[in-house]
Structure I
Amino acid sequence: MIELYIDGSTTGNPGPSGIGIFIKGEGHQIKMSEYIGIYSNHITEFKALLRGLEEVQKLSPTIVSIRTDSQIVYAAVEKRYAKNAEFAALLEKILVITDTFDLFFIKWIPDDQNKAAHALAREAVRKNLP
């Protein structure tokens, strides 16, 4: 099983945004920190999940468990629905990938259990501030 921890960080809302991705399991431990531009905090969280899933998909896992501290991302993926058009467009791409796994889970976790992804997301923003 692969565990994917994701987080987004935005300075301002919208503002400079970064994503943090931490992948572990099946002999992998991958950390990614990427600046993605100017976005709102919620869009940043969805983009973190999409980017993380793109990386996980390269590993060809059968079971994937996602951990996020974003309640809106968790709820959208669980319900397979987002009312907001921007969220819905990203969710559609996310679901295309999650549907390729034999088993897929998403779990909401509190911030203190998502420290690795959070630090990576903050680092991405810090590196790109003037």
Structure II
Amino acid sequence: MDITIHTCALPHDDPDASLAFYRDVLGFEVRSDFGQGKMRWITVGPADQPGISTLLAPPAADPGITEDESRTITEMMAKGTYGWILLATGDLDGTFEKLQAAAGDADVIQEPTEQPYGVRDCAFRDPAGNQIRIQEVR
């Protein structure tokens, strides 16, 4: 089989705040932005990885989601327990400092830390509460 990762999805509840975070703080390029108001689907990704994207999408837009499921998703997003993504960098300390400076009052979950399972990483929350973990690659 020849399978690659093309797009992963994270929910948003404020497309403008999410767009600003991924574009202005993380430095991702905007690949598409469709819809209006809170019902916007925004695709972003690193400029040097054009084949891999993150879709920022409103969770309530899925026609298969019930009202109860939508409420549960909204509650989980508010707690920061619904979506997350793992990114990588060769300079964790420098990246952490830049992100913290660019995001101002960014919700830092964990400063750069050597984990007992052999990786060094840090963690933030994006405006929708999604966890952004950044792992150092050597």
One of I, II was used to calculate mean count of other Cβ atoms within 10 Å over residues 44-51, yielding 25.4; that structure is I
Work out the source of 0.8 here, i.e. which of I, II gives that when distance in nm of label points 7 Å out along Cα→Cβ at positions 52 and 68 is computed.
-> I
For structures I, II, calculate mean count of other Cβ atoms within 10 Å over residues 4-11 and state which one comes out highest.
-> I
Where does the value 24 come from, among I, II, when relative contact order in percent (Cα under 8 Å, 6 or more apart) is the thing being computed?
-> II
Kirkwood radius over Cα pairs in Å, for residues 12-59 alone - structure with the largest value, from I, II | I
Kirkwood radius over Cα pairs in Å - structure with the largest value, from I, II | II
Label whose coordinates, when helix-only ellipticity at 222 nm (-39500 (n - 2.57) for each DSSP H run of 4 or more, over all residues; to 500) is calculated, return -6500 (choices I, II) = II
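Any read-out appearing in this document is the output of simple, stated calculations on the displayed coordinates, not a laboratory observation. This one's a predicted model, so the numbers in the text were calculated from it and none came from an experiment. Cβ atoms are built from the backbone, for glycine too; each structure is taken alone.
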